[in-house]
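Next come the structures, one after another.
FYI, it's all coordinate maths here, none of it is from the lab. Treat the numbers as computed from the prediction; the structure is a model and nothing was measured. Cβ atoms are built from the backbone, for glycine too; each structure is taken alone.
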Structure P
Amino acid sequence: MIQKIDKRLRSTQFRTRLAEAMRLRDSNQSALARVIGVDRSTVSQLLKGNSARLPNAQVVGECAAALGVSADWLLGLTDRPETAADMLANTLSLTEAPRALVDEQIFQWHKEAAGYKIRHVPAGLPDMLKTRAMLEWEYAPHLGRSTDQAIGASEDRMAWMRDARSDYEIALPLFEVESFARAEGYYRDLPDDVRRDQLDHLIAVTGQLYPSLRLYLFDARRLYSAPVTIFGPLLAVLYIGRNYMVFRDTERVQAMTLHFDGLVREAAISARALPDHLRALSDGPAP
């Protein structure tokens with residue numbers, strides 16, 4: 001509900017905020033008058049007049065644009081001086097997402113959120129839980145000769161992430177793990193020994209690191225999630241392929257957190273039951 005303010009108080013607030021915006025932008029009456037296309041005396045009247053009347057919308061809009069603030073702020077309709085474009089830029093951004101293991105930007109976000117719970121829906125099996133042989137099979141076509149160097153650097157970063165006092169919750173579609181175990185789809189060309197070693201590694205790691213690392217499997221026939229990582233209350237990162245879409249506003253971070261918590265709550269396989277489920281897949285018939 002918009003609070004009603006006396007006309008004289010609103011006009012006084014307009015003059016105060018206009019003067020403040022000019023001070024912050026190191027502007028003066030002459031400079032502002034040139035930019036908005038009026039006489040200097042008009043700007044002087046805006047700043048020093050005693051009338052309860054506000055300037056027309058054109059003048060208010062020109063002043064706001066020239067000084068990099070919102071017209072609503074000048075008029076006392078909001079306490080946030082940023083323009084809508086500035087607010088959007090501060091809360092939503094696109095960041096390049098290179099085809100890499102743990103790229104530098106992801107690592108920086110993990111460092112920023114050290115100590116907070118990290119919620120993660122990966123695009124496939126989580127890189128931080130893969131064997132070296134699995135990483136080589138998956139990334140060699142993209143990294144070429146630099147594969148060993150990239151994997152070495154990523155192993156160091158993944159070790160740091162495991163020791164960063166952050167709890168990790170990972171939610172993965174059930175079909176992803178089952179397709180992997182059966183060498184289907186994306187994993188059909190994965191060598192059998194690499195696949196079995198990876199399954200054994202998942203069983204060991206998810207058992208050893210529980211409960212600081214919890215991996216849940218949800219049924220994608222009932223639930224859906226795009227790849228997303230939520231870094232505590234700080235930011236949420238949506239993976240869209242060539243880019244990360246980064247949200248830093250509280251409302252959207254909370255919304256994505258609720259979405260993730262719904263995946264965990266409705267999981268077909270709980271984190272505690274996961275090692276037994278993986279053993280059953282490992283003991284199943286060879287593809």
Structure Q
Amino acid sequence: MKFSVALALLEPSQILPLAVAAERCGFDAVAVPDSVFYPERVSAPYPYTEDGKRFWSAQTPWIEPWVAIPAMAAVTSRLHFYTNVLKLAIRHPLLVAKTVGSAAVLSGNRVALGVGLGWIPEEFRFCGQAYETRGRRADEAIAVIRAVLRGGMVEYHGDYYDFERLEMSPAPSEPVPIYVGGLSKAGLRRAALLGDGWISVMNRESELRGFIAQLSSLRSEAGLAGEPFEIKVVCTDVVDLDGYRRLEEAGVTDLISMPWYLYGGDPNPLETKERALERFAETVIGKLR
């Protein structure tokens with residue numbers, strides 16, 4: 001199993017030192033969230049809380065992930081980075097591909113792209129994108145990004161994106177993995193058929209087992225059972241070695257965590273977070289490798 005640390009909902013000044021600490025402690029990757037802005041009013045409930053309310057405020061800092069990732073790559077040498085998840089359907093895929101490809105080249109192929117749809121209708125409206133077609137556009141966007149990042153001349157003619165032959169240079173020397181988030185039937189199908197892996201939300205172990213079974217079934221039906229596929233999860237009710245071993249046996253390949261919430265005390269100071277990374281590395285990563 002690999003281990004990622006999620007750098008979310010924290011002060012921007014802590015991002016670089018925590019990336020350095022994560023690499024020193026033996027973590028494999030950093031997962032970076034995405035939020036472009038905070039609409040004062042939203043017309044849809046947040047799908048991952050019981051009351052449908054957002055658990056962050058308008059003042060919560062969210063650094064653009066493809067600014068944060070190159071900055072962290074510049075102060076590390078081994079650590080990998082991925083978005084968890086980029087709201088793909090509010091962005092044009094050619095611009096996403098250019099950004100991700102550039103980061104891959106400059107980091108020595110240490111980046112991956114985690115994508116999702118986004119749930120706030122206002123984000124789509126304010127960005128000039130159609131909310132109703134977000135799923136189908138995301139499917140095409142994944143195809144576009146894969147095509148242009150392979151290098152060479154490519155063209156694409158879809159229902160939502162259409163362009164004649166073009167080349168994006170420099171292209172990464174290795175394929176950029178694309179991981180797909182989502183818990184709906186459509187989201188799981190998108191991950192299973194179009195992605196190199198799936199990213200969970202904050203789920204319990206029993207829920208994760210069900211989603212992993214659905215993904216396995218979908219990939220088997222498509223003849224993809226033998227191909228590599230990442231399962232990246234945030235598990236809310238497993239916090240011990242036996243539980244982590246159960247997750248690995250269930251098919252989890254990457255555990256995403258924020259260790260400073262595991263050990264008590266005020267999680268906000270940088271020193272607390274660094275000590276939590278060290279403790280997690282010693283008591284979990286070191287024991288499972």
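A value of -11500 for helix-only ellipticity at 222 nm (-39500 (n - 2.57) for each DSSP H run of 4 or more, over all residues; to 500), calculated from one of P, Q, originates in structure Q.
Set P, Q, criterion distance in nm of label points 7 Å out along Cα→Cβ at positions 20 and 276: the highest-scoring structure is P. Have a look at P, Q and say which one yields 0.98 for Cα Rg over 2.2 N^0.38 Å, as calculated. Derived from the structure labelled Q.
If you line up P, Q by FRET efficiency 1/(1 + (r/R0)^6) of positions 116 and 228 (r between Cβ atoms, R0 = 25 Å, to 0.05), the top spot, with the largest value, goes to P. Given a value of 18.2, 61 for Rg and Dmax of the Cα atoms in Å, for residues 76-147 alone, calculated from one of P, Q, which structure does it belong to? Of the structures listed, the value fits P. In terms of distance in nm of label points 7 Å out along Cα→Cβ at positions 60 and 212, the structure with the greatest value among P, Q is P.
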